[in-house]
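J.: I've put the structures underneath this note.
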Structure 1
Amino acid sequence: MTKLRLLRIGVPLAIRFPLFFYGLAWVGGLVAWALKPRMRGRVVRNLLPLFDGDMRKARRGSLKVFQNVARYYVDIATLPRRDIATFERDHMEIVNAERLELLREAQPIILLSAHTGNPELAVQVLTFRGRPFTALVEELRPPALGRYFLALRSSAGGTFYEADLGGVRAILGTLREGGVIALIGDRDLQNTGACVRMCGRGVKLPRGPFDLARRTDALILPVFCSRKGIDDMIVRVEEPMRVAKSEDAERDVEEATRQWACILERHLRREPDQWAVTEDFWKVHACATS
């Protein structure tokens, strides 16, 4: 409960003094990088394949990952004070913005992203164009901490659910009603993913987004976020994906997952140090591909 108590104290202060807390996050990330060698080692191992085995670049990039993780907490803490209506104009550059016109159409859409930059904030800003969204996020413990984070995340728009049975039902209902949902597609938290090749390695990626898309005829719109400066960001919108509906559902989902893996790898290689994953990704999600 220590983290929850610190958040309850820190959030009101961060709302009042955001620049100070972003500076504190920069320092805190540096300190954590220096004092947590095991976590630093995991992040370095995550980045090595993206830097083609260059240890020097991976170590330097790992520091930025630590600092971006710390900044993420400030992002969440300051959400209640943000003016989402003006954030895109003042803090965001969008690449391929014309593809966002799809959000104006009456159809089910899955905004699919990864742990780069702050995808939650990016989706909240993008959907301010008129389509509310429902998002699924990782379940946190203890439950009180999870509820507190859900309240902060939902304070700027959208409805957030933890990835439990109730959350899955909520996003499925949103899609069946022709709505927009947001998912993260780079960590197989349920251990039910499809085995694909990425960076020359076999790795499991979540199959859920593609199974949902196939079942509901939803369009998948890949969106990637990169952090620039204090709280500025660049958002890249990829071409939409449509999951095939043949007689072989398993093959359709696996093929869509492979397509997503190619898109994901391309973006991670562009800016490896934006990938804020601190578990030993290539080990935890390893699998054997044929």
Structure 2
Amino acid sequence: MTGNREARVQVGPSTWLLEREIPLDADSSQWPRTAPWGAGVGARELRVRLTKLLRESTGYALIDLRLPDASDELICSAAWNLLTTLCLPVPQYVTGELFFPVEAVDVQPLHSPFSMSRSEAAFHTDGTFLPAAPEIAALLSLSKADDGGETVIVDGAEVVDDLCESDASVAGVLFEEHPIDLRGQTGGNSTRFQPIATRDKGGRLRLRYMRDYIEQGYDKAGLRLTDRTRAAFNSFDACVAAEERQIPFLLERGELLVIDNQRYLHGRRAFRETTRRRRLRRVYGVLR
């Protein structure tokens, strides 16, 4: 693990964290989205601390849920109980999944070609095709690969702010609307126009970016990606790819990484599986 020490949060085996066990074979679209009944003062204090980290401070939190000798089901239940205390989970696809397995498969599904591959994944925000981008994205590790597979985050809002100062023409493209491929996840149109960067009422910069989906959106909309726009994307990607901006996490079993999904871009380094599989679980949510 790495990153800011302030963002590292140790959570012990509290009663409220373990009181509600979720069967992993149950349809996750039906999992309870309310906080566990036993969540009391300790849970509220943890929620306040995590919310401050995500909204006002680092923009991410690395939570240690490594329970001794715990089964997958117990670790997943503890993570779910914590996350439902922190946020309202939201569906990730039209099929309604709230707790999605991020594991490599031989045949990539059209709706999620990056999360289920072993290759390097370019920097992006999650849920770009959803009507509202999830405020947070969380990744729980159940096991890591034999080699590689680090999750890497970059403060995208900082990148855009830097570009606004150094190259206004590039920044301007990011605030323009672009067509995005909706991946068959909404009824009706196959694309939707939306900006990459916006500012909320409080002036915070908010991002929605998946370059492949944007380029595919241009194709589906029958529009040409101009040289100006392509050059701006290249400049943005180059800034994001700068090593000094990257914060890598090789998540251990029981570690839960939660990020401000509209501030941070994240990617993944390629990995190799020989004796161990890289098994993560993903949750989207809106802070309570």
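Laboratory data are not the source of any read-out in this text; all were calculated from the coordinates shown. Predicted, not measured: the structure shown is a model, and the values here were computed from it. Cβ atoms are built from the backbone, for glycine too; each structure is taken alone.
J.: Can you say which of 1, 2 returns -8000 when helix-only ellipticity at 222 nm (-39500 (n - 2.57) for each DSSP H run of 4 or more, over all residues; to 500) is computed?
T.: On the way: 1: -15500; 2: -8000.
Of the options listed, only 2 reproduces it.
J.: OK, next. Assuming 1.5 is distance in nm of label points 7 Å out along Cα→Cβ at positions 43 and 59 as calculated from a single structure, say which of 1, 2 it is.
T.: Working: 1: 1.5; 2: 3.0.
Only structure 1 yields this read-out.
J.: Between 1, 2, which one scores greatest on relative contact order in percent (Cα under 8 Å, 6 or more apart)? Before the final figure, lay out each step's value.
T.: Values: 1: 24; 2: 32.
Largest calculated value belongs to 2.
J.: Can you say which of 1, 2 returns -0.30, -0.66 when log10 I(q)/I(0) by the Debye sum over Cα atoms at q = 0.10, 0.15 Å⁻¹, for residues 131-226 alone is computed?
T.: Working: 1: -0.30, -0.66; 2: -0.37, -0.78.
Here the read-out was taken from 1.
J.: Tell me which structure, out of 1, 2, gives 3.0 once distance in nm of label points 7 Å out along Cα→Cβ at positions 83 and 275 is calculated.
T.: Details: 1: 3.8; 2: 3.0.
Comparing all candidates, it corresponds to 2.
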